[in-house]
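Peer 1: The structures come next, written out as structure tokens.
Readers should treat all values here as calculations from the given coordinates under stated rules, not as data from a laboratory. All values reported here derive from a predicted model rather than from experimental measurement. Cβ atoms are built from the backbone, for glycine too; each structure is taken alone.
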Structure 1
Amino acid sequence: MKDRKADQKARRTRPRVEIFLYAAAAVIAVTGLGEAIYLTVMFLTGELAICGGSSGCMEVLGSKFAHIRGIPIAAFGAAAYFTAFSCATFAAFGYARARRLFTIVVGGMFLFTLWLLFVQAFLLHAFCKYCLFSAAMIFLLAGIGVSRPVSD
């Protein structure tokens, strides 16, 4: 009951900057979701992703690090982006639990992205444009998660 009343009060007194930041996070997450779905479909259908002549892209997407037990990493990314989108949308409407969950989900995405960047740089010695774009989206989401005004 206490959390419910706190949520209602927070929804009434939220600054516009917070609403804008979470709305921007939702747009960023949908962009990442679209890319992750594209890569998942390409993996599952056996098609080659359009990489614009980048050989590093095929090396990364075709590596043993691109999937876990036959499930493409991009599918996990799509689920994470969808969760981040959902949380950002609810947070824009003032739900405190959604803000907390957004921070946790994006934090996990950020840490996993750091691991994947390490794999590309030091284990594969190749970079994928899609992976770098996704990393940029996650860095933006993490920046929003860190810089949002605290109104709890």
Structure 2
Amino acid sequence: MARLLGITLPDDKRIDYALTLLYGIGWKNVKKVLENSKIDAHKRVKEISEDEFKRINEVIEKSIKVEGELREEINENIKRLREIGSYRGFRHVKGLPARGQRTKSNARTKRGKRKTVGALRKEAWAKLESGKTGAATTEEKTEAASPVKK
């Protein structure tokens, strides 16, 4: 297993695919990196020498922001949007989509699992709140049905 910028690359994959596993490197960047480092894109990771890995690493560090540096920049941008009170920053604070997507019927990834809101009986609402399972409710029914008094 080869390591590049702190990420372990799988040996059996082609180098062009393996480089896309790095955060911030997509298919277009892979082509540029491999052209600049003069490495064949059809080689497997296990076929690449240490010298070739060093060349890839140099090209990536010189031309592309990846991994921690890129994540840090993105977080700083979001923090700046929050501080200046922009609409996009407000959407980030609330955990909603920031780029105009509809939220009435979609946006489940950003908003999380559905929460039932609406007309529920008090008993049903209490069960939802306490997080009782189906097994616990069946126990209650059997206790209520048994003629033994406490």
Structure 3
Amino acid sequence: MTADTASGTRPGPPPDSAAPPSARGRDDAVKAAWRALISAKVASWNALERELGEQHGLGVSDFEVLDHLASKPGHTYRAQSLADAVHLSQSALSRLTDRLERHGLVERSNCTNDRRGIDIVLTPAGMDKHGQALHTYCEVLARTLPPELISRFE
């Protein structure tokens, strides 16, 4: 019987020092990359919320919905597909759509392909609001995202 089993403790996974140096270095790099990504996301999100809200009366999710609709031919999206595209639950998108609809930025219509479905349609007022907010959105992201990340997509 070993000292660990005699004391009632079980041996756990080996400490990090048991991993080869190259694996520890890779793990540290992966963790640092994840932390940098999350930090950039939070900084960008917070700045977008503040500036889109102050200048255009929009939240980030509001803008994301308008942006997806503006980029789609016919400016129409099936509700479930739009929820997936903007990473919202169906109920969260429904509440957001209610708000945008009250402001005249979107309309709901019955899906022509499937009577059970609902389409979300960008209105002319929604297109105008999107156009006004787009510059702010891009300026904030250009200022808050890491330049090396932006350059990967240029």
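Peer 1: For relative contact order in percent (Cα under 8 Å, 6 or more apart), the calculated result is 36, so let me know which of 1, 2, 3 that is.
Peer 2: Derived from 1, not from the others.
Peer 1: Hey, helix-only ellipticity at 222 nm (-39500 (n - 2.57) for each DSSP H run of 4 or more, over all residues; to 500) derived from one of 1, 2, 3 reads -16000; which structure?
Peer 2: 2
Peer 1: Where does the value 1.28 come from, among 1, 2, 3, when Rg/Rh (Cα atoms, Kirkwood Rh) is the thing being computed?
Peer 2: The value was obtained from structure 2.
Peer 1: Taking distance in nm of label points 7 Å out along Cα→Cβ at positions 60 and 84 from the coordinates of each of 1, 2, 3, which one would give 2.3?
Peer 2: The read-out was computed on structure 3.
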